[in-house]
Structure P
Amino acid sequence: MTTGHLIRKLRLQKGMTQEELAASAYTNVRTIQRIENDEVNPRAYTLQSIASVLEVDFEELMDCDQSNSEDVRLTKSNVWLSILHLSGLFILLFPPLIIWIWKKDQVEDMREHGIDVINFQLSVLILLLPAGILAGLIITLPIVIFLGIGSTVIIVVNTIKVINNQPYKYPLIVKILKP
């Protein structure tokens, strides 16, 4: 429950209108409306006045805000998984491999994510090797550019999905490592 919802609930339990709460807390009605609709985070002074009028501890209203903000934070696991996926921007395979080996037993889901990232890296390398060998031909330059831009976009999109706890997918990978 947000601070605004809690204030609204407590105000209604006391049988007060927004106008009555605003007058008692020495603020205006629009401020109370914006707080209850979660449009603004109230200043400490305003929150303290509202808590006094509603006869609740100031800390109770503050704790409500802190418990909601914890849901938005990244977990340590998400941070390491994001770093793993972003390390795929280096086509060298070593950064994701090092992170995977280092954290696979410490971070939940690191094994599965690591296998996917490394398989993607190996697939890109397999596609780039022939293009690199044939680099003298003009037709391979667009392929190299397409692979570079395409893999970068896929890596960034998947990193964002991991940060937001959404499922990710690496397309067209050769499954060299099995889960």
Structure Q
Amino acid sequence: MKHCQIFGSGSDIAIGLATRLKDDGWHVRMVPGRAAVSIEAKWDLLLLMHGTLEPIGKFFDTYAPAWRECVHINALHPLATLRVAWPYRNPGATVMFLGGPNMLRPSPTYTAYRAGKAILESLVVTLGEEYPDTRFRILRPGPVLTKIHQQTLKAGNVAANYERVERIVSGEEKTVTHDEVYEKLKSLL
């Protein structure tokens, strides 16, 4: 039986993946994103699903400590979790981070979120070179209907993509299903 550790278990995407992994015969252990990191067993798949969009706003309009905390949650906390979990990996294990916005286009008013996810994007390549016995991946699900969109709705017109998120939440814009996210995960394994 393969073992998966999921950190950031409050994420709707993490919950959807856990359900599907269990259905496929995986042993899954879920840990809240901000909980103390503890590893109970060896793992074959480490899913680091940490994420927050807040603070939302232009770079100089956001509160600096909140901006730093967002970068911490999106990048530094998953990397710290990886450090603790690393000794417990099985040979040929996969580490998968949750990706963020399309890095080829700007993400106005989401500078902290983007900065955190950009750190992960760049480190995946480097970590793969440094540790070729382990696969490092970024899961880029695309727009999935999850509760994280409530952060944008709460920000209102401060969010550059507020109207688009309204369309996503109302069902006017097609989103990626949890089954499609799972298929993306499996393709990365």
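For the set P, Q, ranking by distance in nm of label points 7 Å out along Cα→Cβ at positions 100 and 116 places P highest.
A value of 3.2 was computed for distance in nm of label points 7 Å out along Cα→Cβ at positions 4 and 156; which of P, Q is the source structure? Of the structures listed, the value fits P. Structures P, Q were shown, and FRET efficiency 1/(1 + (r/R0)^6) of positions 52 and 124 (r between Cβ atoms, R0 = 25 Å, to 0.05) at 0.00 was computed from P.
Tell me which of P, Q gives -12000 when you compute helix-only ellipticity at 222 nm (-39500 (n - 2.57) for each DSSP H run of 4 or more, over all residues; to 500). The read-out comes from structure Q. Thinking of P, Q, which structure, once log10 I(q)/I(0) by the Debye sum over Cα atoms at q = 0.18, 0.20 Å⁻¹ is computed, gives back -1.25, -1.49? Value -1.25, -1.49 for log10 I(q)/I(0) by the Debye sum over Cα atoms at q = 0.18, 0.20 Å⁻¹ corresponds to Q out of P, Q.
Where a number appears in this text, it was derived from the coordinates with a stated rule and is not lab data. Quantities reported herein were computed from a predicted structural model and do not represent experimental measurements. Cβ atoms are built from the backbone, for glycine too; each structure is taken alone.
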